[in-house]
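So, here's a batch of structures to check.
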Structure 1
């Protein structure tokens, strides 16, 4: 069977599926969180920690996959990570305590993170500049189907079969992606790095951290993404427990918000070739900040419809769609030979802050949506501030 070629939608779709494993694994079971809390006799904060445990595993796993793929090749390392994901998803299905579910979720994330790290590295292997930004935005547009469809499917599975059915579906999906990677994905690494050593990894990471452009672009990615996880950590409890939505209604509401991300990614893919990476990410940062502030306003004025929260969040997510692909492309632009390691450090930082935000929001939730809304707004405003204050260093790096 022939492998997929660059500049084809089929390859873009496969790379999008790899990056979509993360949101699929997070968003599908969100409608089940209150039921998991009841069935496993856990508190709201403990149940929310299954999200944070996933983020911690996702962050730590990324530190290894990128440098390993620079040494051994993208395809074998990616396949290994996906097999870990499938085994851990199977374990989640049969977890009998909240502690075991946390452990299984962390292990699931260690496998899943191979998808996003190596999909980004493969894009940098094949493309550069605005073309890389466009490819990442197209992947984001396709990937956005995961948070649109996953909570709806999760609400249906929860209603019909209970929370464990989510992980049955995730296990089966993981096995299908493993098969597609094995049969269709080409090896894209142009030249392998020397033997993988800890000292070499640390030197590479240190070099990235001394690069002002890398730090600026990573800051955009980190904070706009953290706002998403403020929403993910709180939305299921806020919309179901405080606003009275059913699991299925929550899935629909969450999906509507996620359409914003798809829209923002599509617009970014369309206009990045004309206006450039920096301008598109600036519009996205502004939309994220405005969406976050409108979300706070909806809570302050006590609008009791869940959609008064969903619509501002859709604007925030549209802004995120404009920022993510462009900022990632800008961060990886100078590092074609070390794209795997650069992608690892970026992803580790991105997921680590998101995990912290998730824990904080989970512990602050009580009888108000304000902790969630404030978290989203703060992240959006910081994203815009980074874009405004680092334009010079980013412009010099991008030429």
Structure 2
């Protein structure tokens, strides 16, 4: 039985050496992504199958390293460079990450920057009514909103718009609300006054949706979905959002107050994508019933999370649905394979997210995972330029053409 290492700051992090934009091998990564994009397209268009994603997460970026956009980019370029050594089906990407308090800034929240820690905010309101009465401003006008847009522009300029990049971390309306109102009061009011809580979540969704539209205005066809902690690609779809506080709601209450705002926020981006840390099995049937849901993300194995999901339970719920299960599994190849065997069945759509230490471990895990599904001929390799043409359009191009609708 694996035991979670609570002495490690980030169990999903991989050590990387920073690489400046001037020294990054853009041609090599462009060829790497071009090789993988047809596999991504093949997987997303299938109703079953397995894909492998070796996430290279630079831990410092998701702490106070994000405060310096130059340092953040160099660390993330180092991650992209390292990722090319690991066999996988889905490429890594850049992210203008600045913590989880972005939407809270619309209500006046300012970041607290403690050394060696991710930026944080404190609850501003005693109850939901107080939060609803606050005259929130567009996120783009806040200090962190402006800084994120400037970071996107910096990333685009320094990379020449050649690399895949996601939106900044998108938190669900429920997660944002739990950071605005004291969580104990918010949960009590979810029972006593669910209509007001739902109204607050809808208000948050509208503010976040507007800021997503603003980010789209700064990004081009290199935009990847669902973003942040999900395996992402130019041809994937859906708006990834973290919904960790969902664990504290009953399925009925979650469906009543949380899902409508999630759907509203993701409507013009082909629907929501769900993530929660911990064990969310009790919500799984409700989550699987969300209309237009594209993907769910869960932790499996004790090395990944102190309260991981049971593979058989998640597999049973999402079998036959066509909804992708993005399964994060920390550990060596043997650990990964042990959980994949418990997850896999012939009608599941599964992305296995690995953190194998060496390319050799990764290659072994990759081959064994792919042997689970029926052998399929991969589509031929194409150039990135060919991938961007109208005959083989990316999801990002399609979304950019309709971005005007995101603020409606």
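Values quoted throughout were computed directly from the atomic coordinates according to the rules given, and no laboratory measurement underlies them. Because the structure is predicted, anything quoted here is derived from the model rather than measured. Cβ atoms are built from the backbone, for glycine too; each structure is taken alone.
Once mean count of other Cβ atoms within 10 Å over residues 36-43 is evaluated on every structure in 1, 2, the highest one turns out to be 2.
Using the calculated result 21.8 for mean count of other Cβ atoms within 10 Å over residues 236-243, pick out the matching structure from 1, 2.
On the way: 1: 21.8; 2: 24.9.
Only one of 1, 2 returns 21.8 for mean count of other Cβ atoms within 10 Å over residues 236-243, namely 1.
Which structure, out of 1, 2, was distance in nm of label points 7 Å out along Cα→Cβ at positions 76 and 252 derived from, given a value of 4.3? It traces back to 2. Quick one: helix-only ellipticity at 222 nm (-39500 (n - 2.57) for each DSSP H run of 4 or more, over all residues; to 500) came out at -11500 when computed from one of 1, 2, so which one is it? Going through each structure in turn, the value belongs to 2.
Comparing relative contact order in percent (Cα under 8 Å, 6 or more apart) across structures 1, 2, the highest figure is found for 1.
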